[in-house]
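So, here come the structures, one by one.
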Structure P
């Protein structure tokens, strides 16, 4: 999937504002970002509706905070929280899908191992 380049990320109190090279702007809440964590611990919990709802409820119980954001090469961002999971590496395509209100997993269940 070809997406525009991320030009700006503004961390706000409860969400982040993203500006892309084509002028598109997105808002992504931190709860949505955490729920979409692609790590091996979080991602399988979204494979069915029941465990996904439990994951969402657990995230909503965490303290509200702005994460630290770090680039991962030229292809992703890492978000570090003082509580909860900080293991996921969010590819720019994934962040674009979240901002566009699309399924960041693109309808695929998590499968451990090489793809």
Structure Q
């Protein structure tokens, strides 16, 4: 098997905000649900604080990652696996065009068991 053209990335990071789910209309007229979230990924965890970058993650309905969305909340540590791509965006701070990363997740793994909303 050749690895030519293989686009597979695995990243671990903390979720910046609760996932946002929206409905997308496809070209054929059908609809699909898409969840979007952002994670903070540490460059080198032992180097210094606040040395991280963000990655936008898309999770499509029907993927193995979709089934785990109920457990993904702001602050959760997750491991996301899928195809990664670069995308440009305009920074809010200085209106400059920057390069960003976007991961189309095929699966996500939860670092620990989901936390209960009630204190035990």
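Read-outs throughout are calculated quantities, based only on the coordinates presented, and are distinct from any laboratory measurement. Predicted model only: the values in this text are computed from it and were never measured. Cβ atoms are built from the backbone, for glycine too; each structure is taken alone.
Which one of P, Q has helix-only ellipticity at 222 nm (-39500 (n - 2.57) for each DSSP H run of 4 or more, over all residues; to 500), as calculated from the coordinates, equal to 0? The value was obtained from structure Q.
Sorting P, Q by relative contact order in percent (Cα under 8 Å, 6 or more apart) from high to low puts Q first, with the largest value. Matching task: 1.7 is the computed value of distance in nm of label points 7 Å out along Cα→Cβ at positions 10 and 26. Pick the structure from P, Q. The correct label is P.
Can you tell which of P, Q yields 1.9 when distance in nm of label points 7 Å out along Cα→Cβ at positions 42 and 66 is derived from it? Don't skip to the answer; put the middle values down first.
Details: P: 1.9; Q: 3.4.
Structure P accounts for this read-out.
For mean projected area of the Cα convex hull in nm², find whichever of P, Q sits highest and give me its label.
Numbers: P: 7.1; Q: 11.5.
Once mean projected area of the Cα convex hull in nm² is worked out for each structure, Q has the highest.
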